[in-house]
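Presented below are the structures under discussion, each in the form of structure tokens.
All of the numbers you see were taken from the coordinates with simple rules; none came from a lab. Treat the numbers as computed from the prediction; the structure is a model and nothing was measured. Cβ atoms are built from the backbone, for glycine too; each structure is taken alone.
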Structure I
Amino acid sequence: MRPKKSDKISFQLVSITTDEFATFKENYDPGKKGFEINLGLDIRVNDDQKIVGMFTRIIFEQKSKPVLLLKSGCHFQLDPAFWESQTTDSMLNLPVDLLTHFLVIAVGTARGIVHAKKPAWLSDILVPTLDVSNMIKEDIQIE
């Protein structure tokens, strides 16, 4: 059952993880301005704890080589009643609007992690505002 746009979905951000952080100074060209930024995502669930994990992978590249890599996750605990209302025959339906909201939070969190962990030689690097509104195109069903 898909919630109506006006339905409130109760959730809580319960954990943030930095799964991988690496810099590659040998690939950095200080004379070259800018980076190509690649963003990937992964969604995982923990049925026992009613948690949805939104994981991002951000790579800053120059000349098609990584300069900075971050894999991080935001873990959201959903209201058990909502979780159950979205589960049919052991399939959990996660609404696209909710997942997009989680992705916006996860990218903002990744921005903060990069800011806090970047070395001095990458002082100008910043995760820009990214339009993630079309990355997840439809509801996702997870068994």
Structure II
Amino acid sequence: MTVLPQAAGPEPPRPVPVPDDGSAPFWRAAADHALVVARCSRCGGWTHPPEVVCPHCRSTDPDYTFEPVSGRGAVRSWTVMRQSALSGFAADLPFVLVDVELAEQPELRLIGRLLDGVHAPLRLGAPVTVAFEDLPDGMAVPAFVLDAES
């Protein structure tokens, strides 16, 4: 039996976030280019993403509120994506994903694309600031740019 290769069609669109009850405030704020993070009403600890139990005080009823954060942080790690298992990203390859510790609290981390590109002078501890990538349907995802003094 001979299998013929299928003709390559246009690339499917990039996936967009599908908010649920626990993440909807985060995505609503991101659509407005604002970064908010869940904060435990019991102990004041920040957590992302919000969990059923607060990782700081272990409350099983953390009653999270989503509050604005500065969007400033430091690069903890990064990787260069040269291929993608998800459709919709081929046109963006290669790109850099950064693991950022936000300034508000040790270990408060967010992963996003570094918009400066793969040839940016990236280093551990490099200061970054949040930026946003606009997506269809009024969605946006947090990303990061290196601070000017980097």
- Structure responsible for -6500, with helix-only ellipticity at 222 nm (-39500 (n - 2.57) for each DSSP H run of 4 or more, over all residues; to 500) calculated and labels I, II on offer: I
- Item | For 10.0 (mean count of other Cβ atoms within 10 Å over residues 29-36, calculated) the corresponding structure among I, II | I
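Here distance in nm of label points 7 Å out along Cα→Cβ at positions 69 and 85 was calculated and came to 2.5; which of the structures I, II was it taken from?
Answer for the origin of the read-out: II.
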- Work out which structure the value 20, 14, 9 belongs to, where semi-axes √(5λ) of the Cα gyration tensor in Å, for residues 21-76 alone was derived from one of I, II. II
